[in-house]
Structure I
Amino acid sequence: MLMRRLFVGLAGALLLAGTAQAQTCTPAVPAANLLEAGKWQMSINPTLPPQQFVDRSGELQGLNVELARAAAAKMCLEPVFLRMDFPPMVPGLRANRFDTINTGLFWTEERSKLFYMVPHAQQAISVYTLPTSTLTIGKFDDLAGRVVGIESATYQERKSREVNAEMVARGLKPIDFRTFSTASETVAALRAGQLEAAINIDETANDLVQKKVAKIHLSGMFGTDITFAFRDRVMAEAFAQALTALKADGTYDRLFEKFGMTRLTGASFAIRGPGPGGS
């Protein structure tokens, strides 16, 4: 009986301590600025290692996952990851289905007028083939007339099509783009002989090389900021402040070292662009 009382007393003390600790952690974002009070709901497509992917246990991993969890802890919010393909994310955020797009969304001036975008890293584009390919690709122009795979509705597709239009204007043959939803689908098409080459972000291409399924011919092209995109300014500002705190305590740099991605060099973070309704 005595042991039981001691156990109950200890359990009660721990519960009170946990409650007291929880009460000292005040969410940095008011309930009115979130879809659900105390929760940070973000879309993510876990198909782009090392940014975001699913491990063999089915768990989410990657830089954007760990960075979001660390920022959520700073903001005293519960991170909620909503797995989905990329194409519905932009209309989904505009329709207020979640708070944030967390998938390394490339910054563009057009997008910066649709959302509150906070850059957190740098990214560029690679051109790759199967390791056994005999193609010689020394510059982007060498893709003229080739069948090339690319993920749909991405920065790399948009930028590649812009450059392709410039190539055609110079008299080169157009690239025959074939679009796919994920990097793995693109690789599968390469292996099936449906493509001659493919385009993706540097980090994903490097991961494919490490897995011995790709050979990179060009990299570091058309580099730009990648971002977390928000529907609400208060939430975006709170995230920027959390990133700044993670930079100051070393967490930001440690995560970028861990996943081998290109960090931003500044000591602080902020919304880039005017946001919805801006000019």
Structure II
Amino acid sequence: MATKRPWFATPHLWGVLDYREDERLQPDGDTVHLRDIVLLHGGRRWRPERGVLEVTMPGHTRPRELVLRGGDRPYLPIRLSGLDAPEAHYVASVRPAPNGPLYKMREGRHVVVCQPYHQPALEYIRRVEARSRYLLIEIDRDVLDSHGRALGFVYASDKEANKKTFVSLELVRRGLAFPYVFESAGDHRPRLLAAGAKARRERLGIWARYTDSPMSYRDAAWAVLAARQGVAPKGRLNHPMIFRRVVEAGQLHGLELSAALRKYDVIDDATGDLFPGHRYERVPVERRVWAPHRS
């Protein structure tokens, strides 16, 4: 008897999570790499052609291209939508607007830094890999991020491409990652925000170390080498979005933190009020919906 194929009204990716043969490629708490990819939509299946999958989202007329990487063992990087895990490795990466100010690296500050408590989210991803290996990705309406990673809501799966554990939600529910919700999250937005609010009330995981106001660069940015050598950071931590802006202001001449924070706007999910990013603290963290800054 033929296996019934799952029917999805919106495009989904399905494939294998497998890092055993490539030690150079590693996941982190909010990025995984999918192999043997199939695109599922409306009961049909498509495989990549020449390393490219074309995805057309409902309501869009033009397809977006998902470009596989990796040569002999092709993979697609997947950025988990709806969450942000503590940064395991970050360096200032500001792209100034045309005719905007020119920022230069501060001497001695062009280094990769991390946040405390970034390891538990990665360990959870590893447990998902060991338990199921198959992942099913509900593609985010925005499809791709600025790094060429596919954006999606991640589920554990099986050989028949059935939806199992909602991995993205579990990371937030367990206090292993922060909610990081954009309007493209659609129906997932209330669940992710509610999970983050509950984890915060119970001070689970990252929330036991959380501070909302921007930390200083010296206090926020931990040395990656020390963390890898087992010197486990025990300090406080900002939301990774705020951490990234702190790092950029700390590593670049001419970029003030208030300007760095204006990269995104913040919407209060309860009231609909819009605030510029440097006023993000006016919205409780469990009600923050982020949006690209509109000049």
Structure III
Amino acid sequence: MIDELKQRKGFIAALDQSGGSSRKTLANYGVNLSDITSDEVMFQYIHDMRKRIITNEYFTSDYILGVILFKNTMERDINGVNTVTYLKNRGIPAFLKIDLGLDEESDGVQLLKDIPNLEEILDEGLKYGVIGTKMRSVIKEYNEYGIKKIIEQQFNLAKKIIAKGLIPIVEPEVDIHAKNKKNIEAFLKKEIIKQLDKMASTDYLIFKFTIPDLPNFYDSLLKYKNVLRLVALSGGYSRDEACYLLQQNKKMVASFSRALLEGLNISQSPEEFSATLKNSITEIYNASVKK
């Protein structure tokens, strides 16, 4: 699995919209929000959308390295088979989004909310067969104290996840609208290197970054044997713009969420849906692989 994650061509699909972002996702998908009368109805709509994507003929291991899932999706079935198992049967490993959202902004950043039941979440993920996790925090401005706190929190969690035999996707997102974004990224990388210098070569992890201002800026992190991949979030860019920027980063592949879903609509016929998804997957794959 480690060799697969390091060497296989493709990108990681982020299908992990949770309770906080699901309504916006469904609105973009063409669902009438007045039809969402409860959280259960909302999550059923979300699962039906994800099922439509995952079962599509173009959503295959030829293009997809892995899928990030929300807990609710992990626990549901697709065609009578658990979602994680269904993906595994198609040669696609699953990662579990474990964060519970973001704290209020302080010191220029939004830390992860505390995860008091982390052990329970990780054990449940292992039970279902996920191979790793993902947790997202956000940097809004250049504030060295805040950035240090972000990295300390991310790596403290990563170590607990690694101890469980899972692969964490560490995601310290930099807001694409942040002033001094280039300086933020420079300080962020320095703090990450300090943490990596303390880790064993078998403490495997993946980094999920905002596409940097300087192309290939994070490539040097791959000299650490435990860094399996550098993946990019779309961060508010349109798919075309995100793919254009990603293509300039030779060793980074996509892990897009909203940009992957762009153009999909609940009212599309099977043929229209497939054509739109094929175009999305092809464009993101090419930006990830053909550089």
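Rule-based calculations on the coordinates, nothing more; no lab input. Computed from a prediction, not measured in an experiment: that's the story for all the values here. Cβ atoms are built from the backbone, for glycine too; each structure is taken alone.
Quick notes on this one:
- FRET efficiency 1/(1 + (r/R0)^6) of positions 106 and 162 (r between Cβ atoms, R0 = 25 Å, to 0.05) derived as 1.00 - corresponding label from I, II, III: I
- Set I, II, III, criterion distance in nm of label points 7 Å out along Cα→Cβ at positions 34 and 130: the highest-scoring structure is I.
- Computed -0.31, -0.50, -1.40 for log10 I(q)/I(0) by the Debye sum over Cα atoms at q = 0.08, 0.10, 0.16 Å⁻¹ - originating structure among I, II, III: III
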